[in-house]
1. Can you tell which of 1, 2, 3 yields -17000 when helix-only ellipticity at 222 nm (-39500 (n - 2.57) for each DSSP H run of 4 or more, over all residues; to 500) is derived from it?
2. With Cα extents along the principal axes in Å derived from the coordinates and found to be 107, 49, 40, which of 1, 2, 3 does the value describe?
3. Quick check: 33 is what I get for relative contact order in percent (Cα under 8 Å, 6 or more apart), calculated from one of 1, 2, 3. Which structure matches?
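No value in this document is a laboratory result; all are computed from the given coordinates. This structure is a prediction, so every number in the text was calculated from the model and none was measured.
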Structure 1
C-alpha cells in the first residue's frame, strides 16, 4: 500500500504538486493567523499589564466639586477600606500638589509665556506640579506610555524624599540622577488651604521623558514641569502627612482569579459615601487600545476561518476530480480483491506523502512572512482607529493630559512567532479536513461495483 501510494504520487507529479500548493498555502495562512492571535495576546498583556483587571476610584464631579483648584479630593480612609478587601491584590494612590523649585528654573514655551498674567508670572515663576505616588511604575502616565523612564529607577512605597524629574528640566538646570535639591510650598496655590510653608530636600532617583500631545496654557501643565514624588513629599508641601492628605485618585488591582465587575459590585457594601465617588474600570480609559486588539483578533479569526473553509472546499473539489479520473484504476483494484478499506487507506497514504512536506514548508514560510503580514494588518487596523479617535477626541474636547494619552493609545507592533503549538493545531485541523475530503470524494466511487466503474464513460 505504501509503495503504491508513493508510486502514484510521484507518477502524477503535477496533480500532487497542485494539492501540495493548496495545503501549503492554507497551512501558511492558518499558522500566521494563529501566531498573530498569540502575538496580540502577548502585546496586550505587556501593554495593558494589570490594567485589564483594575479599576480607578475618582470623584463624582456631579456632587463632589473637588479641591479649590479643581483636583480630586479622595479620602485616604476610603482608599484604605478598599485596599483591605480580600479581592484586592495591590493599589496605587496619587496626590497632586504644587511646589516651587528653590534656586532652579522651570521650562517655559512661547504659548505659556503669552497666556500668563503679570501676577501669575510673579507668583508661579518657579512652580512645578507634584504627583505623589506609592509606585511610579504604575502611575497613569507611565502606564499609558505618556512618560517613559530613561534613567535611574522608579519610586516605590518605601522611598522618602525622592523624585523623578523630566530629563529636559534636569538638563536646563544641570541636574542628574543622585543630585539633591529643595522644593518649597507655594503660598499662592489655592489648594494650599493650610497656608503651609514647608521646605523639603529631595533626591533625584530617576529621569523620565514625554511631551504633551495637546495644547497647554500654563507652564505647570507641561510634562517637563512635573515632578513625580513619593507620597510623603507631595503631602508635606501642603502641611499634611500620608494619612491626612487629600488624594487625587487611586487605582486598585484585582486578584487574577476574581471577576472585576463582581468585585466592584461587592465593594458597594463598604462604609463609604459612594455618592462622592465613581469606580471606573481602567480598561475603559484605553478605547483605542481595546479597538486595535479586537480589530487584529477579528482579522486573524477571519483569516483562520477563511483558510480552513477554503482548504476544505478546494481540496475536496480537487480530490473529487482526482478520484473521478481513477475509476478504472479503482475498478481493477476491486477486481483483484483489494478491500475498499485498503484502497481508502492508499488514498490516505497518498495525501500523507503530499501533506508532510507541505506542513514542513508552511512552518518555515510562515515564520518568514508572519511578522511582516502581522504588522501590516496592525497598521491597517490602527490607521482606521486613529482617524476615529481623533474625531471623538475633538468632539469631547479632551486636552493634553493622561486621559488623552490613554484615549489614543494603540498597539504599536506585533512580535509574530510561529511556535510548535500553532503547528500542531494546524496539522490536526488540516489533517482532519483532508480526511473528510478523502471520505467525501471517494464515497460515491467506492460504493459502486467494478463493472459500473469500467462502463462509466463520464
Structure 2
C-alpha cells in the first residue's frame, strides 16, 4: 500500500489562470504541480494505492492520471471537498459542484469557462473510466460527495479518521497546567485553528458567546479563561472579556496532549468542517466539546451526552452550551463518555479493520475482473437497416456474458431505429444524433464505454 508518497513542492501556480482572491489563495488548488510516484519501487510493489490529501504540490492531476492508468486499485480518503469540486476545498454556500463548476466566487474574474470550470472538466475526464473507491471521513462529506456529478458511478463510503488513543488520553490536569504555565484556579476553554483569523473557523462567534456569558453570568469574568491555539492568536486577545492564554501553533503531539488535558472544555465554532481531528483528540483526553450543528461535528459530539451541539451560527446557544457543560451537566460523566466514544469509535485498530475490509473487497474484485474482463462492444451505424439486425444478433448471441453493447447512430432515416428498438432490452446504451462522420461517432462510443476492452 502507498499512502501519500509524495513530496510537497510548494503552492501550485498556473500562468494562464485567473487571479485568486488574495484572502482565498490557500482555499483553492488547481493541482498542476506534483510528483510522479509511479516509478517508485514502493508503488510497483503495492497491491492498493491509498490517497489522502494530495494538494498544494503533492500530486498533480497528471500524476493522479498515471496512478489510475497503472491498473492498481485506488482508495481515496476525502478530507475535504476538493476531489469532487472544481478547485475549492470547501464550497461554502455554493452548490455548482453538483453539476458543473463555473463562475467561481473565489476567483477575481469568474465566468462560464473560468479556471474552476476547466479543472472540473479535467477531473471529469480523469474519473470517467477509472475505478476509485472514495472514503469520506464524515457522513456529512459522504452525502455531499454523492451529490457531485464528478463521482457518479463510483463507490463512496464513510470511515472516520483514526487517532492514537494511547497517546491522546486523560492525564493529571494540575500537572499539565504547571508544564504550560497556566493558572490552576480557572475554568479554561480551548479554541484552536491553524490560522485564528480564518473566518470559516468561527472565532467571531466564540468571542460573542464569551461576551454574552460575561454579561449574563458576571462570576464567569473571574472564573473563566480562554486558551487560544494557533498562529496570529495575539490579534484577538483584546476582544475577549476573559483572560487569554496564547499558545501559537503547536506541532509537537506530546505538548498538544498537555494542552488538551490542561483545559476543561474544547469549543469549536467552525462554520464548515469535515470531521475535525481536534474534537476527537480532545474527547480522547476526556475533554467535553461544544460546537455548531454543521458538517461532521454532530456525528462526533453526542448532544448532552459527551458535549453540546449548538444551533448553527447562534452565539447565544454556543454560550448556553459552554455554561451548561461547565455548570449544569455532570462534568465527570461528560468527560468519561467523551473518552469512551473516542476509544471505541476512532481508535487506530477500529479504523484499520474498516479499511482492511475495503482493501480485501477491491483486490478480490480486481482479481475477478482480470479473470473475466468487461468488453464494450460498439456498433456505429447510419441508414444500415438492411444489415444491422445480423450485426445485433452476432453480438447478443455471444456466450461470454461480461459485456456491454453500445450503438451509436448518426440519425438514420430508414428502418435502423425501428430495428434498434426491437432489440432494445439487449442493448445497454443507444445514442441517436447527427455526427461529423465515422470517427466522431466512434469517439462518442468510446465516451459511453465502461469496459476494460473496447471493440468495434
Structure 3
C-alpha cells in the first residue's frame, strides 16, 4: 500500500517544462550573494587573475562531476535528497546521508534571508536618495544592531520567497527564474560597463583578468575550491531536488555545461563590477577589497557616494543583488519544501507552513544575533556566523562526501553512466570516471579540514 502511495506521489510531482527552465532555475540557485561579494573578495585576496584561472579549471572538472552526480541521482530516483539516499537502502547510514543533504538548506535559508533583508533595507535607502547617509562610518553597524528593524526587513524578504514557492515548480520557481535571471544579467552588464569605465579602473581589470604566477599560493587553490563548491549549489540538496523534476529525455550533461558557463560568467561580471570600482576608489589598493562580508554594505556604499551617479548606481546594484539573493533563497526553500512533501506526504501549502515556523525561529535568531541576542555565543560566534560556519564549513563537505561514497560503494560509476546516457551521449565520461574515483573525496576532505582550521585560527584564509 505504501508503495502505491509513493508511486502516486512521484506521479504528481512537479516538473520543469523543459531544459531552459531547468538551467535558469539551477543557475538562479547558483548565482547568489556568494557570487556578488564573496567571489570578488576572494579573487582580490588570492591573486586576481591566477585565482580566476584556477576557479574556472576547478569548475570545469570537480564542479562538473558533483553537479552531474547530484542531478543524475535526483533524476534516477525521482526524489529529493532523503528519498534519493533511501532509494538505495533503509539503513541508518543511508538516512544520515540523505538528511545531511536535506537539512543544510533548512539551516541556510533563514540566515540567508536575514542578509536578504539587509539588501532590501539598503535598496530602500537608495530609493530615498540617502546615498551619503549609508556611506557614513558606523551606519551598517548601527543598523544590524537594531534588532527590530533587521527583523522587519528579514520578514519582508522571507514573504517574497514564500509567495514564489507557493506557486509551485512551473508557476513559481521556473517562472521566477525565467524573468529574474535575464534581468539580472542585463543589470550586471550595465553596472560592469559603468564600473570598468571609471578613472583608474583599468588597473583593477588587469589585476582581475590577467593571471600572475607570482600571486599564486596553495591557499589560492583551497579558496578557489571552496568558492566553486559553494557557488555551484553543490551539497545543498538543490541539485537532487531539481534533478528529480527533470524529464528522462533531458540532456543532463549539456544542461550542466550551461549552468557552469552561466555561473562562471556571472562571477566574472561580479568581479568586473566590484574590483575595478574599488580599485578606482582606493587608488589601486587591493587590500581595500579584502573587507569580506562588509564589502557590499560598507565599502561599496562609500564607492557609490564618491560617484556622480551614486544614487542611480546604488539602486541598480542593490536591485541586482536582491534578484540574486531571491533566486538562491527560492532554490533553498524549494528543496526544503520538496523534502517535507516527499517524507511527510503533505500538500505544498502545509509544507510551506512548516518552513514558515522554521524560518521565523532560526531567522529571528540570526536577525537579532548582532543586537538583542548578541550575548549568546556558540564557539565565540553569534547565531548568523555559527549557522554559516556549520553549514558551509562542516556540513556541506560532509554531504558531498556522502554522495561520493553512495556512488562509489552502492550505485557504481557504471550505474551513473547508464542513467546519464539515457538522454544523450556522455561526452566527458573519462573525466567523470577519473575525478569521482580518485580526486573528488580528496578535494572535499581538503575543503573540510582547511575551513575548520581557518575558523580555529590554525590557518588564515
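1. This figure was derived from 1.
2. 1
3. 3
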